[in-house]
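Following are the structures in question.
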Structure P
Amino acid sequence: MVESNDLTFDILSDSDNALTGSLGLNFDIPDDLREIYLSFGIDLPACSGQPRWILPMPARIVVDKKGIVRATDIDPDYTVRPEATKTLTDLSRLSD
C-alpha cells in the first residue's frame, strides 16, 4: 500500500492480531455469530491463519517519529470507521 500509493509514512499491518491483542483492541466472535459468518463463506481462522475467531476493532493510531501517540480513533462498532479527512488533519499536525 505504501509503495502503490507513494505514501511518505509507514502503515502497520497486524495480520496475526498480536498488536491489537496486546492493546486490547480485538474481540472474540461469539459461537452464534460464527455460524452466521460461515453461512456467508467467511472462515476467519482460515483467512487469518490463526486458530481463534477474532476480529480487530476499527482503529487508527497516529504516532510521531519519536514513538509518541498523537491521535487515536478507535470504536468497537465495526460500522464506525476512522474518517480519512480526520487522519489527514492529524498527520498534518505532526509537521507543525
Structure Q
Amino acid sequence: MVLLEFSMSPLGKGESVGKYVSRSLAIIDRSGVDYRLNPMGTVLEGEWDEVFGVVRRCYERMRKDCSRISCTIKVDYRRGHTGRLGGKVASVEKRLKRKLKT
C-alpha cells in the first residue's frame, strides 16, 4: 500500500489558485481513493497505479487551461500495511498520550 502526498498548482495564474486546486479535489473525491486534504497538499492511500492515476487525472485536467504547472510528489510504500492515513497519526498520539491537531 502506498501513501502519496502531492501538491499541484498552476503558475502564472495569480496569487490565488483555489479555483484550480478545487477542481483537483473534485477529481480526488470522486476517485474513491482514501485521502486527507491538508493546507499544503493532499495525501492519498491506495495501490501504486491507483494513486498515480488520480494524480495523472488532476494533471490532465489542469493542463487544459494552464500552460505551466508545478507539482511535488512524495511517496511512502510499506508492504502489507493499510489504514496508514489515520494509523500513523494515531501511533504518534498514543505515544504522546494526547490528541494532536490534524
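Bear in mind that the values in this text are calculations on the coordinates, not laboratory data. Keep in mind the model is a prediction, meaning the values are calculated, not measured. Cβ atoms are built from the backbone, for glycine too; each structure is taken alone.
Side notes on the structure shown:
- When Cα Rg over 2.2 N^0.38 Å is computed for each of P, Q, the largest belongs to: P
- Computed 6, 17, 15, 12, 18, 14, 9, 7, 1 for P(r) over Cα pairs in 5 Å bins from 0, in percent, for residues 1-40 alone - originating structure among P, Q: P
- Parent structure of the calculated result -8000, given that helix-only ellipticity at 222 nm (-39500 (n - 2.57) for each DSSP H run of 4 or more, over all residues; to 500) is the read-out and P, Q the choices: P
- Taking distance in nm of label points 7 Å out along Cα→Cβ at positions 17 and 81 as the criterion, the top-ranked structure out of P, Q is Q, with the highest value.
- In this comparison of P, Q, the computed figure 19 for relative contact order in percent (Cα under 8 Å, 6 or more apart) is attributed to P.
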